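Dropping the structures in below, format is structure tokens.
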Structure 1
């Protein structure tokens with residue numbers, strides 16, 4: 001599932017999201033990290049987990065995503081983070097783990113209690129040959 005914004009981000013919005021990403025690295029971390037192996041194990045066991053993929057829509061749809069993940073591209077994440085369901089464990093993922101950290105920080109600061117960022121992102125997930133869904 002992709003949560004689409006109503007418009008393409010402007011150059012100003014892009015730089016604002018980049019600034020927010022930078023600031024998130026300077027703040028005290030309010031989330032934890034999770035290894036791909038641990039996430040894969042939790043998904044197999046049927047634990048209630050919400051996976052939020054912060055990559056762009058094309059990467060999510062055509063390069064593949066973790067089964068069951070929702071897509072909120074990072075460029076629009078700061079405006080749409082409230083659409084992430086509350087009450088369960090949330091794991092953020094991106095290409096290699098940078099944007100997902102900022103997204104995890106935002107979710108933790110906005111009241112989510114159990115937030116993780118996937119170490120190594122989708123690059124590591126794919127290296128380990130873990131399941132992927134595509135919209136092709």
Structure 2
């Protein structure tokens with residue numbers, strides 16, 4: 001099986017995120033960079049979207065979830081998004097970089113980078129986004 005990467009870069013979404021009182025009332029921008037493992041050989045051969053990892057469908061799902069979320073920590077949001085990718089889109093592995101723009105004076109962004117694999121493939125993620133040993 002080939003391991004190709006399908007990616008989404010700089011997906012910007014407005015959401016409530018943060019620990020401070022003012023952050024609980026004002027939407028802030030987060031930006032996502034996502035890499036997802038996929039075997040693209042079948043899609044390349046058939047040219048059918050059904051045989052591909054549909055990055056538009058992934059983006060729409062992550063946007064909808066993030067816009068409605070109200071997490072305090074970027075770590076929590078990143079874990080939930082990774083779980084959605086792995087479980088709902090049958091992706092075996094993903095790397096997700098979540099940036100909170102303008103959160104620290106003098107920096108463009110702060111955030112986290114996580115890598116997760118679907119259950120049964122090593123470092124596993126549960127439906128709640130937490131790692132299981």
Structure 3
């Protein structure tokens with residue numbers, strides 16, 4: 001039986017410890033499988049060690065500010081988060097969408113998509129400050 005609330009806690013803690021400032025990346029093995037972790041990101045290799053190295057960077061360019069929405073079904077959870085990417089040329093706010101697959105109470109697969117949030121509302125749509133953010 002799938003434990004949706006338990007899975008939400010796993011993902012919430014993974015984002016808090018791995019992607020938010022002040023998190024504790026040394027705890028990531030509590031949330032991510034050490035045997036199998038498929039990372040659908042061309043800049044981070046598969047495996048817990050690769051993600052832990054990224055999360056532990058002292059001046060990591062990507063930091064999440066908050067989880068705005070979390071939904072799940074079965075062993076999949078999706079989040080919409082507010083994130084800041086600072087590539088050294090200035091900080092840009094992003095709408096960050098992550099999809100996680102969980103097996104045996106550990107994340108085993110991760111997909112993501114990110115789009116910059118424009119400074120001005122462009123279409124009263126997805127970046128409307130009154131819709132999610």
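Numbers at a glance
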item: For helix-only ellipticity at 222 nm (-39500 (n - 2.57) for each DSSP H run of 4 or more, over all residues; to 500) computed as -5500, the structure of 1, 2, 3 it came from; result: 3
item: At a computed 17.6 (mean count of other Cβ atoms within 10 Å over residues 48-55), which of 1, 2, 3; result: 3
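Computed from the coordinates by the stated procedures, all read-outs in this text should not be read as laboratory data. Just so we're clear, the structure is a prediction, and the values are computed from it rather than from any experiment. Cβ atoms are built from the backbone, for glycine too; each structure is taken alone.
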